[in-house]
1. Supply the structure label, taken from I, II, III, corresponding to distance in nm of label points 7 Å out along Cα→Cβ at positions 49 and 209 with the calculated value 4.9.
2. Any idea which of I, II, III comes out highest on distance in nm of label points 7 Å out along Cα→Cβ at positions 241 and 265?
3. Quick check: 19 is what I get for relative contact order in percent (Cα under 8 Å, 6 or more apart), calculated from one of I, II, III. Which structure matches?
Structure I
Amino acid sequence: MRAFHIQSPDGAIVPALVDKINNLTKPKGSLGRLEELAVQIGSIQQTLSPQLCCPQNIIFAADHGIVKEGVSFSAPEVTAQAIPNFLKGGAGVNMFCRQHHFKLKVVDCGVNFDFAGLEGLIDRKIRMGTRNYLYEAAMTEEEFDRAIAIGEEMVEEAHNEGTNVISFGEMGVTNTSSSSLWMTYLTGISLDRCVGAGSGWDDEGVRRKYDVLKRAMENYKGDASVKDVLRYFGGYEMVAAVGAMLRAAELKMVILIDGFIMTNCLLAAWKLYPEVKEYCIFGHQGDESGHKLVLDYLGAKALLQLDLRLGEGTGAICAYPIIDSAVRMINEMNDFKKAAVTKYFD
């Protein structure tokens, strides 16, 4: 994994952004979170007139060896079955991408299936799924670096296409299990509070899932460093998302964060490079039990709370119109002078 060079946005522009917003024809602070978003995006882009260009959602897909232990409510073959549905436009994320004019890309980082040149699929397969981390590391150090590089590559391509606002999704049966393990190691929150229903477990299913993950922790003999935890318990699609987030921040792009899994990917990226969070907008707080806890740990407040737990980037894309409204506000509202309205506050 190479060294990233992520700089915090230059805060010198913030007073001018705040002044511009405070002189729009509205009571001071009356557009609440929209004003905060406009300041954040203007700061990221270093302009008083920010723009959102060519939004993209990139789905990283891969399978997990831990699926053999029965930790997922979904069948193992669902990862591979979902890919053609994405490419044919029939998934939930496709509908949201069409609605909000996002370009969608799907990247095979390690799905346990031979797609044999499936049209539209970006083939970056590392392996036919990770190893079973109940007994051994999910991936080698070389595979970890390759997954990071895949995320970087996809973001660079999007940036070269003119994209300056980007979201990420995932497809990988059992990736809530890997996310729960990342979360407990990286936050110190107890595992039982990090493990949830995933794609549909009842209380008994959650208990069995917890038992397997607890055994995996007991068997782990690594050094508990951030990179080692990511490599040992992660999925290729998750590590690719970490690389993508780091590269997007390096390129000063606005990053929209989706649900539980992508929030834990951001947690991992933040542990490696804290400045990355300054480029992130958190789309929604999902229904997975640990999501609010990890958001609170990050000091993040989501824009929406719709009890979503689909993944794929859906929650981030659902929040996009709010972000668009913030940018329209700072660019399209008149100020008091132009509107010939008396400014009635200091």
Structure II
Amino acid sequence: MIPKDVEYLKCINCGHDLLLKVFETEKDECVEGKLSCKHCNEEWPVINAIPRLLPKNLLKNLVLPYHKDFFDKYHFDVSEKNRSDKSSNDDKLKSKTAQSFGFEWLKYPKILNQFEKDWERYFHPFITRKDIKGSVVADFGCGMAKHGYFIGKYASKKYIGLDLSEATEAAYRNTKKFKPLIVQADIYHIPLKGEKIDICYSIGVLHHLPNPENGFISIIKNMRKGSKIFMWVYGQRGNSRALYLYNPIRFVTTRMNRKFLYNLCHIPAIAVHSLNSVSKGLSKIGLKKSARLIPFSYYTDFPYTFKVSDTFDTLGTPTQIYYKMSEIDSWFKHSKLKKYQLEYDVVQGIKGYGVK
């Protein structure tokens, strides 16, 4: 992290300002360091240029196992000081979900050219490149920065990516040239000063949370008046394959060893890749309408390895919920967002936009 970016951060316990102590630098960045609250004196590590602003139990479960050398080197304490830090069932689910996505995005951390077309599809017509330029944009559930890369490319003032998982490592590497602020954080304990954020978004994340609506409300509460929010979640409409085929299969696959499941995902990926070859062949001979009718035609231009990763995404994530439009409408209505609009996405999702 760039030291001055501490201005965007706040204590997840009391909301006060943080102080940064730099242990190790690389060019103009803090690679290793410590953040501490000016008010309550709580401390969090900065590891590999990423602030790890998590409650102690999540810090212990999701950061310590990957970076034990840092904790040993600086004698960093991750002991739980009060009962509120003890793991609940929700925290266990969050940890399992984060471990699954961390495994996936570190296994396949590549930014593909096809993602730019995806970016346009998701955000259109609510957020444009012009909106991004010069804005501070916060990405809730950034993963490996599949969408965040283009926030930097479109000249945002600051791209801030937050994720609960170790995928923040990939997000930082993918966006490093844009001087981002990548933070390992929990959406229920947001460490950002909302008054400094212009646009918040969350794509493909809320439906994996223990309580998705509360995650959405957490973002809204942290926003300043006049800032914008965009979100995308799985929808029920047109998703019978996911509801009645994938979900029953997931009862088994979510309990498998991740490495074993990832290898197993080659089988459906081969099937999808074969269907894509048929779709490509039909397009080449001028039968584009017929090509679009072939199942999984959305994946036609994506490389095989991405199809393996996306299959793992579908089969390995501990929980995922599919929504009716009326349910998402109630989220926006209860949050009292202005100018809110909802619409179905072409890939069986629901997207929504509003102004605080």
Structure III
Amino acid sequence: MKRKFDVAAFVWPAYTGDELRTRIFWPKGIGEWEAVQNARPKFEGHKWPRKPLWGYVNEADKSVMEMEIDEAVSHGVNVFIYDWYWYDGRPFLENCLNDGFLKASNNDRMKFYIMWANHNIGYSWDIRNSDMEGDYTLEQLNRSMLYTGRVSREQFEAVADRLIDRYFKHPRYYMIDGKPVFMIFTLPILIEGLGGVQKTKEALDWLKSRCVEKGLKGVHLQLNMHKVCYDIHDGDRHMTIDEVIRYFGFESCTNYQMVNVLEKPWGTYADAVEKAAEGWERLNGDSPVPYFPQVSCGWDNNPRFRSVKTVQLEGACPALFKKALMNAKAFLETHPDRVPLVTINSWNEWTEGSYLEPDDLFGYGYLDAVKEVFGE
């Protein structure tokens, strides 16, 4: 019997101007499409600008999302992981999920889940100020910070209730063992805001009990296995990643971007494909819970900056991406005891050079690669 895989693509919900606070970064009112439109080649062979074949569409428009859901499912992508934000005591960039996906008439074809993108935001989202961030000191970073991802316990509980009531209980929400999957992007920032590892554990334990109180089986906590998770301290004692996962009660882990698995220098995209597969085995060995492989379409965030950013994965293409997907499939097949989930960066991270959506450079090449490896 052919095994069915869950192919989950991250969604960066900034390609809409419906969130008014985005106008401080992208004043034209089309979200980060503005940066895509303005992107230019910065060195010989740099493959920009790129144009979306579907146009600079508003992904908070349900008719647009209906088209994207059909395209995703027909190419083997059956889960969207929405980046979700909370700043200044209220949600940010929810429109793409609330007004797009959740109102789409065909959303019964897919599942979705939430990654709490609880990172800080500096001036770099505004290309006019993007060169303020580079080799900066902590003091300079704090000066340039617009929003902090840190939350108090009171704010944490407000976040939890919103997520449970609006999303976790939704019939299309993605579950593992009957529990809604909830990924945390930056565990150290959560710890900073809540006041230490013990208080963070107490908050996460409360979240689990709160889910049960509201009629769920609990919550499946998923850790974004970023390198910063290897540098967490309980007082003066350094915690191993095994201890971190067990102590906070995470039940699985993955990555947001393939480069998070790599050691610098990354090399070419072809190098990254091979190194990432080795990295999955290492991360899986470090973790006492299942690690789900993560595949990215590339990395090049030059469109977000005026200066040249030389740290990128050169040579990304659908053929090599397909090879990475085949590696991920092989990894999952060697671990038949776990949910067959692979995460992909991403559906639409255009300004980081990692997206499945078709463009004028490779057409439907990346989507076709997913279909060839994971499609029915």
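1. The correct label is I.
2. Going through I, II, III one by one, distance in nm of label points 7 Å out along Cα→Cβ at positions 241 and 265 is largest in III.
3. So the calculation was done on III.
Values in this text are rule-based calculations from the coordinates and carry no lab data. Values in this document were obtained by computation on a predicted structure and should not be read as measured data. Cβ atoms are built from the backbone, for glycine too; each structure is taken alone.
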